[in-house]
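Engineer: Structures follow.
Bear in mind these aren't lab numbers, they're just calculated from the coordinates by the rules spelled out. If you're wondering where the values come from, they're calculated on a predicted model, not measured in any experiment. Cβ atoms are built from the backbone, for glycine too; each structure is taken alone.
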Structure I
Amino acid sequence: MPTTHQIHDNGVAEVVMENPPVNALDVAGWFDLADQITALGRNLTVRVVVLRAEGRGFNAGVDIKEMQRTEGHGALVGANRGCYAAFKAIYECEVPVIAAVEGYCLGGGIGLVGNSDIIIAADNATFGLPEVERGALGAATHLARLVPQHKMRAMVYTCATATAAELHAFGSVLQVVPAAQLRDAALAVAANIAAKPPAVIRAAKACLNGIDPVDVNRSYRFEQGFTFELNLTGEGDRARDAFVGEAS
């Protein structure tokens, strides 16, 4: 599978996505990521999770080519359910999740990062939702946790990206570091958290989720309904076929 993990002696779990060429995940990949995050959160030896990637970028979202080569709507439904499961797993993980982002973070990647507790970004990181150009909607729920409302709306409509420096200025990215220092920076923040009383940190995670003003699971599920509508009207297929043709 494209996602692996290891647990360090200090209780820091490191989850790594690596799925060349662009770190897009297929249906099975999204569910596998969700399962790994959930299991790590339930493991009482784990104190914090670091989510990062190897390759050209952090995450390019769903595997559109898988959708277009699959008959019927199975892959589309699977991708939506898989993304929902992965985003939910991060948000509801029983310990804090730190996203370490290098390069592009697009589509589903925004869902992963937006639901994380802390974000450390490389200075080459960019964040965006190309969904409108793909005939879909989704993860505006999570983008709204990264940028102000009107910036989020402009990014959804135009498919423009934001830089790590912009997100740092908004306060959603904790640190911006050179790409070569990203892993070490994320692990250092994780070690700081891992040194705190684990029962208190787990209680803090549950507490912070409980006072969150937005139900991210329900909000994202609402967004997904519009993707299904667009697909039923043919807009989704037209946009995805054009993307696959350009990528070939």
Structure II
Amino acid sequence: MEEFPRDRNWEMVVFDIDGTLMDFEGFDPKMIPLIRRLEELGILVSLASGRTLPNITPIMQSLALSGFIVAENGGIVWDSLEGHEIKVLADGSRARDAAKWLASKIEGFDEKGIESNRWRETEWCLSPNENYEEMCRLLIGSKWSDLLVVKTGFAIHIISSSINKSVGLRLALEQRGINPENVIACGDGPNDIPMFDTVGWSVAIDNRFQEVVDAADYNTKNNGKKGTIEFIENLIQILE
């Protein structure tokens, strides 16, 4: 990590979850003590994900993290450790209605989407196998043109155009009194790019999406969980 800026007062690392910290096989056991070591070195660890808050909270608790949660791609901010109320930044009913409308236009479209939709408050998620390009085309010319279609590799999200990971992250950092320039963000999907643009240093953990690699300050040699372990090990060496 020769390019890594060493002249900053780094305060926090924000991790995406799916494809970064976890995959369908769960955590890599090697990662957990590394994350704990970051916190021991005074680096707060936070999570920013497209997952719902009930999905993320057990992960946060199991890792005993000291940071906050940005859920639903920036739509929800949770920081009870600092005594803040849960912030819900968008109304998900429009996204649900848009999914119903898309089902009337696209043959075989499953408006129910993924199972975790039952907990979603600010967006609606469809299977990653749905026709992303057709969804985008139809919504642009509809009364739901204010909504965005965002792919993450694990799902396709319909979300308010006023919401992204940067929006939630900025609010959470403001509540903590942390300068975004002193924050490192790690992710692997297009939905992480707004977060990359917000912080002082960004790391692409995977090279599946060229736009993510291009937007990041650094790209790990390994992909997925191995890439995250590679990054944390390098960061610990720099901090110690």
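Engineer: One of I, II was used to compute mean count of other Cβ atoms within 10 Å over residues 178-185, and the answer was 19.8. Which one was it?
Structural biologist: II
Engineer: Taking distance in nm of label points 7 Å out along Cα→Cβ at positions 34 and 186 for each of I, II, which is largest?
Structural biologist: When distance in nm of label points 7 Å out along Cα→Cβ at positions 34 and 186 is computed for each of I, II, structure I gives the biggest number.
Engineer: Work out the source of -15500 here, i.e. which of I, II gives that when helix-only ellipticity at 222 nm (-39500 (n - 2.57) for each DSSP H run of 4 or more, over all residues; to 500) is computed.
Structural biologist: Of the options listed, only I reproduces it.
Engineer: Compute Kirkwood radius over Cα pairs in Å, for residues 122-161 alone for each of I, II and report the one that scores greatest.
Structural biologist: Across I, II, Kirkwood radius over Cα pairs in Å, for residues 122-161 alone peaks for I.
Engineer: Work out which structure the value 2.5 belongs to, where distance in nm of label points 7 Å out along Cα→Cβ at positions 202 and 226 was derived from one of I, II.
Structural biologist: Value 2.5 for distance in nm of label points 7 Å out along Cα→Cβ at positions 202 and 226 corresponds to II out of I, II.
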